[in-house]
Structure 1
């Protein structure tokens, strides 16, 4: 397996690109964590509302329990306290629901923020990088073998622009077909150079 090219300019470009991708992913992870923490701060009012509602409900329930001990009219006096305690519990429930909503948003929004950058890395950069590694590994393995150099020459003939091929000579394809070693070597070197690899070692 070949991770980086042999030629310094290509290898340097690959290394810088890889480092930039790592920094890119790291920064987006930091952004996602920042969004998560920021959204969680929105739960504070809900926490206060829940705490206040529960506290008021408990106090009203205690007061209602004490009023209930009053002879004859205790039941009638307790009813307003009970209704007020129920209203306070409804406020506490609203605060709890608001916190649950914020918790969901604190999960969804960071995932949405990081989804596109990670998709670009996984579906654009990584396939291109793996394809180069695969091609360069095969090319490096066959570059010293005569049959392998012939395959590299064929690959250059099939894939390189015409102006690059024309620089090797007007009859380069005919020379390759005739098995001319110099033409094969020139074409193989062209393909290896495209991959950032050196020729025979």
Structure 2
């Protein structure tokens, strides 16, 4: 459903994002590596239609349509662009995301969602303190609430530490529920997940 073909940003000799390719379908979670310090962020923006690459293309269901991409693909935990402030309490992050999704967002609504995810004990803690796997699960689940979203792009989960198997299980669970997840990160993502996600799901 989503295909990125040799997308690149910047001068060919010194690109901010060297040519980057990835594919995501409805059957399995995907993983791809973007090179460079800003590579994962830039690649994520491209995958979600927020940035037009200087070279290459992005296809959604075989068509190049940036507006359709923006409607269909949600960015999750993307540095600078879609990353909650570290000091923000978990409950506040949930309320903000519920508002963004057009859902009831009172304190009780946030608490109910956290309870459903067994994260209510973290309600008043800063999101920086939330364990890595719980953080990824919460942010993915919140993004999944948005109307019209057909895919999620999770950026650089490795930067928070934690065990890759946890991220993989969350991505696979959401994909099995009908909302495929593409993980875009640095080389550590491939190294840490290559034995946890089926080989066919990893961009080579």
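Only the coordinates and a few stated rules stand behind these numbers; no lab work does. Source: prediction; values computed, not measured. Cβ atoms are built from the backbone, for glycine too; each structure is taken alone.
At-a-glance table
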quantity: Origin of the derived value -10000 (helix-only ellipticity at 222 nm (-39500 (n - 2.57) for each DSSP H run of 4 or more, over all residues; to 500); candidates 1, 2); calculated: 2
quantity: With distance in nm of label points 7 Å out along Cα→Cβ at positions 58 and 154 derived as 8.2, matching label from 1, 2; calculated: 1
quantity: At a computed 119, 27, 25 (Cα extents along the principal axes in Å), which of 1, 2; calculated: 1
quantity: Label whose coordinates, when FRET efficiency 1/(1 + (r/R0)^6) of positions 66 and 170 (r between Cβ atoms, R0 = 35 Å, to 0.05) is calculated, return 0.80 (choices 1, 2); calculated: 2
quantity: Highest-scoring label, criterion being mean count of other Cβ atoms within 10 Å over residues 2-9, among 1, 2; calculated: 2
